[in-house]
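Engineer: Structures incoming, each one as structure tokens.
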Structure I
Amino acid sequence: MKNLKKQKILWVDDEIHLLKPHILFLENKGYEVLTATNGVDALDLIRKEYFHAVLLDEMMDGLDGLAVLEKIKTLRPALPVIMITKNEEESLMEDAIGRKISDYLTKPINPSQILLVLKKNLDGLDITRETQAQQYMSTFAEMNERINENKSSLRHWARIHTDLCRWEIEFDENPREDLKNILNDQISEANYRFEKQVIDNYESWINGDADLPLSHQMMDSYVLPYLKENRKVLLLVIDCMRLDQWLMLSPIIYQRFDSELHHQVSILPTATPYSRNALFAGDHPENIHKKFPDLYSDPDSEESMNRYERELLEDYLLKQGLSGSISHKFQKIIQSQQGDQIAARFSDYSGTRFLTFVVNFVDILAHRRSESDILQEIVPNETSYRRIVRNWFENSYLFTILEKAAEQNYTVIVTSDHGSRKVSRGSLVKADKETTTSVRYKVGRNLKVSDKHAFYLRDPERFHLPATQIFTNYIFARSDYFFLYPNNMRKFEKIYPDTFQHGGISMHEMILPVAVLHPRT
């Protein structure tokens, strides 16, 4: 890759006259090379001029390389410094790395080594972006073919969604808007095709004909086998976490765990009262409603509709014949202070075979962002949503809990109850006053909405959903629509666009990660 503008390099070496061939080689490659024979002159040049990088000899009279490095980092903290030395001692390398050296070369050096290290530090990002662009465009046609294969296999769609999420993350660092726009169009087409498969096949999937576990099958598929193997298991359910967000988090725990990525699919509605209850119960919401008739009596209250989660999980363990043979603790973590306390006393759980923690941060972030102008400024798009979740995780109690879980040899299973998607268009719903106020799904009677905007269920029992009123119907939003009532319609038309919502049909809401983490021994 040619530099559009010459990059200026400072080479500092007390035997610089011996390096003339190397300097000529770099100049022929388009670099401008200035030289200094000692640290004092080098620092004077750095004060006066802008350099793209410094090649710094470690062994010099007067100020040695490490001393010069320390002063450079004070003057120009972001200036890349490549140290060159005859010394191969590990302690010196560690010292240089600890002082934030950009790279390290050991003498004797050849011109191609220097060129490589300069390209890596100065042009690496541009080279990576160009390579990414070429790789994406080479797979574009193949991805389109997969999207248009018209397959009902959920496993097929999980692979497509994973690949598209990985490209989204790759392009988070790529400023080429043309490629991002192409990818976004491809994601929209994939969601459209996926929605059609959901509408055509959801009834058969929910009745046992799915090739990936749905919410009510997650425990049987991914948790129960480890419990039966007498493993210590920590189940982390991160409310509202999406697959792309997990892909951002997983490299952070690489040194502690070997990770296997699997998938599950949220049932409809993709909302906590339905998908998470089904997950813990290992059963459909219809049957949960029969056991707890008051559970869905207030369908606008997510908190009250999840008040029996501990009992549902205990019933599940009882049905599996495990309630008397394993010790189990269940904890919801709503506030960071509560999470900090659990992390601080995690050793208290060391004798517990099965731990279940529900973590609410990502869901709270999505809801609070809808209500806060400041949060909408901080999290304006999908890229920033992924980044803020990663930044939280890196500095959170949850990361500490995972570290301690690894030390205590827990197999950790990380998943979610549902995801979310960014919405932009309102769709008018006509219904009676008893209809729920939820944004991406509604429960009520006599619901009227455009079929282009929603998936309509008129017989909920066929789909194993609770019918709490006579003639109860469900609707689930398609594409990027959110539902509007005639009352206060103009107000909500302004509130909800560009917010992250859940309850409807999309790959981000339905196709969820299940990460099985095995502690590194």
Structure II
Amino acid sequence: MLIEFNQLKEMPIKHLLGPPAQEILHLAYDSRLVKDFSVFFSMKGQNHDGHQYIEDALSRGAVAVFGSSLPILQDLSVKHPDCTFMLVDNVRETMAKFAKVYYNSADEKIKTVGITGTNGKTTVAAYVRSLLTLLGMPSGSIGTTGIWSSKEKLSYKKSTPTTPESIDLQSMFHDLVSLGDEAVAMEVSSIALDQHRVDHIIFDVAIHTNLSEEHLEYHQTFEHYMECKMRLFKQAKHAVINLDDEGMGERLASTFAGPQITYSLSSNKQADLRAFNIDFSETGSKFSLLYAGSHFSIEVPVYGEYNISNVLSAVGAALLFGFKIEDIIKALRYLESPEGRFQIIKGPDSQKIILDYAHTPVALTRLLEEVKKLPHNRLIVMIAGIGIRDFAKMPKMAQVIENKADEIVVTVDHPGDHDPRVIVDQVMSGFCIPGAAEIHPTLTREQGVLKALSLGHSNDIILLTSGCINGAQMVKGKAIPHSDENIIETYYKSLKRVTGKPRVPAKKILLTRAELLPLAGRKNG
């Protein structure tokens, strides 16, 4: 595509050095991904300045560069007169604009649902994708568990753990449209909003789940964290708002100017969607729904009150897209959950291994409440300090779990540039008695998983929590392949070879509802 940079009126270019037009075939913000005829965006981050990689990008075939340092661009223009160098104030913001132009506004060719909140984004994205697809609007999703079309998981190299960079987003929208999808549900993190990754996208629906302390290693203050979350609703046509969230729900409901649907599990809230009489059933959960003055009986294959709240948010999105409540209720029976969220693996001797990547104190508290409702003998829980997240949160994870499990394994997730011992010590500092016999510190996630499995006996639940759902551990800037499921499978295979005991294959087997809850309502143990 021939791009005449001096004709891009929407681009805030302050100085243009070199040829005013170039043939452009690729966009890149990582010099290692540059190909021939690429535009390179030299962004400044927390740890790296993209300007130091411009020479590498040019050697790999870049023909145009956006940067924010005029002296550097001037020097490079003298060395590379055939290349185009453009000075802008904010490279990230410019990248979002350029990506939209390059991909011919792909975001406007698909219905977009943006989901923000401290907890629940991944689950809500999966519920919205599933529900809309069941209702006849084939939908994809973008977020922590990967990139999905309405039919399958797509192969993409993730640029970030949650919300991709703007170039990748526009490319994904383009690909989903080409696959026949009509909508996409995507997680929108506070950091993504602050870093302009979703700039110039007008979301058809924005969903708010909840707000609690998170990402303070980046935002520094809770106020800035909340302000970034609020930005999503300034670029949305419609909103779905959780009134049970005291941190942000009421404020959003009173300030959002467009059409909105509110939801709640509380009888004291005047919400558009209210769920009550929540109970377990053989098919998951049952509850009563009050909407528009009418009561409806709902059956949905999910567990936990917090997931009922997530279901209501998906229902709100479907209503805003014009679907009838009666059709939505019929579809809810077949709702699909995301991988890594209350995913149950059947182990030997009636053990249940549960993968749920809850990684905040609030999420862990809610998860424990629901797990303890399942029949079991002992509860073994693995928690982790996440090296690329807020260190102040780590002791709080220990405080949540102390005295709530029979055995506690402490480990590390995504150590990043940190010494794993420092991360483990930070988590351990939250225990009143860190030296207690039931607390087991480990230095890698693999060691943590293996330790948790080794502690399991007949009828035990082994709960593996925290944030490793990207198929890798981030260690000193490198993505080291990792899979909890593979570790579990290998462990039980080894156990069989040693003991000779027959076992149930440890693989992704979701227990039937009848197996999970035959003792619902009875005391565990």
Structure III
Amino acid sequence: MTISNLDRRGFLRTSSAAALALGLAPAALAQPAPKRGGSVRVGSSGGATSDTLDPATTYGGVVALGMLAVCNTLVEVDAAGKAQPELAESFEASADAATWTFRLRKANFSTGKPVTARDVIASFDHHRGEDTKSGAKELLKQVKEIRADGDNVVVFELDSGNADFPFVTADYHLWIMPADGEGKLDWQSGVGTGGYTLEEFEPGVRMRLKRRDDYFKSDRAWFDEVTILTINDPTARQNALVTGEVDIINAVPTKTVHMLKRRPNVQTVEVTGTSHFPIAMQCNKAPFDDVNVRLALKHAVNRQEMLDKVLRGHGSLGNDHPIAPSQRFHAADLEQRTYDPDKAKFHLKKAGLDNLDVTLATSDGAYAGAVDAAVLFQQSAAKAGINLEVNTRPSDGYWSNVWMKEPLFMGYWNGRPTSDWMFSLVYASGAAWNETNWQNDEFNSLLIQARTELDENRRAEMYADMQRLCRDDGGSIIPMFGNYIDGKNDRVAHGEVAANRYLDGWKAIERWWLTDV
């Protein structure tokens, strides 16, 4: 069967009804026709002085935003949540979905060199193997072999069927770059097939991009020049938009959305997606190696208060698993965990404790409002006999110095388009980004079974069981899911906006345009 797109029902469509549901004015829907030209400035979080162009080590943010404009992935996720061919012209699955064939379109790198199957294989192999530390390593463990069938066809042999595999190739680590003379990935060159070339890269400060005239997408890459500035502080980022220092920002703090909406020349862009805000307990470190301690902390969170005060209602309640209410296999029947200090005390006693002293590492570098959320958790936990010390860390370097290193820390995930993807990346045993070091044999068995299950009802049951295991045994406290809220001035226009990440699925540089050129 040939597959040109895979429908991901469950994303809130950015249609007129969706815009009204989000409180957007009807005028926000009427966008002028795209124009080519002009320079745009983007203020983005997620940049650090330790950043490199290596796609295996990127955590997203500034580097991903820029390099997804300089490069392409085989497949992209569109505004409707569908997998669409990008650098691939088409993709086709075998009957058991264990063999996937991607036919490449005719496209050149910015050097003029045609992209070939050799480049694609080098780009994927960069994330495979024993020594790689890539965040995509776990996703690609299912790939037994990648081979070329001529210059323009790449065949992926999986260890078992995966109907969602095209979504894997859209992962932001898997942008395609040229192979060097030895078949390795030449990521140091900063060269890609996308609509822009990389003109300047100063880690933690800026990236500057210039439009190509020979991009294979005639309806994309509208700006002549793009400057991406690292502005990790949310207040500084918003001020930069209001004062005109930048034209676009990501991650508008929910507590100031109402202020931006009052500005005459500034608009917010809000969609319901998969972002969530885990409080991670490392299950291999005391006291979090005791499931009763984990359950005590989960019952000590006032989720509704966090949603109301940190997100200002711009989101939905979390239930200690990462599958958002908007997603296809969300377990809607799973009992919602609520704030219950008495249950928290009960589980402390089962752990042999009368009270608990723990330290929570946090920073607004994790997400805007993370420090406020930590203080709210501190206050609600105190009523359960839990003394939670809030350790506020610097924003710069938070992801390299705190994330996955402290026993208890606050994090952030954009989420992923499919349940299998999210679970494989963060919750599977041995996953490079298993931030809680959680190991559950039943969960891992279900993960493998659900990936190859063709019966949709049975697959839904498996994913519901996996969400239950995360809720009741896992090391992640997930109190809430958030909407993606970006900001722009009235120079900038866009079409329908993807809901898989901030800034139109990190594709705003390619998809958006200026009205005053």
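Engineer: If you rank structures I, II, III by distance in nm of label points 7 Å out along Cα→Cβ at positions 86 and 198, which sits at the top with the largest value?
Structural biologist: Top value of distance in nm of label points 7 Å out along Cα→Cβ at positions 86 and 198, among I, II, III, belongs to structure I.
Engineer: Given a value of 11 for relative contact order in percent (Cα under 8 Å, 6 or more apart), point me to the structure among I, II, III it was derived from.
Structural biologist: Structure II accounts for this read-out.
Engineer: Ranked by mean count of other Cβ atoms within 10 Å over residues 190-197, which of I, II, III sits at the highest value?
Structural biologist: III
Engineer: Out of I, II, III, choose the structure whose coordinates give FRET efficiency 1/(1 + (r/R0)^6) of positions 102 and 206 (r between Cβ atoms, R0 = 41 Å, to 0.05) equal to 0.95 when calculated.
Structural biologist: II
Engineer: 16.2 is what came out when Kirkwood radius over Cα pairs in Å, for residues 38-165 alone was calculated for one structure; which of I, II, III is it?
Structural biologist: It was calculated from structure III.
Engineer: OK, next. Figure out for me which of the structures I, II, III the number -7000 belongs to, where helix-only ellipticity at 222 nm (-39500 (n - 2.57) for each DSSP H run of 4 or more, over all residues; to 500) was derived from the coordinates.
Structural biologist: Going label by label, the one that fits is III.
Engineer: If mean projected area of the Cα convex hull in nm², for residues 222-277 alone computes to 4.1, which of I, II, III did it come from?
Structural biologist: II
Engineer: Taking 23.4 as the value of Kirkwood radius over Cα pairs in Å derived from one of the structures shown (I, II, III), identify that structure.
Structural biologist: It was calculated from structure III.
Bear in mind that the values in this text are calculations on the coordinates, not laboratory data. Since the structure is predicted, the reported quantities are computational estimates derived from the model, not experimental observations. Cβ atoms are built from the backbone, for glycine too; each structure is taken alone.
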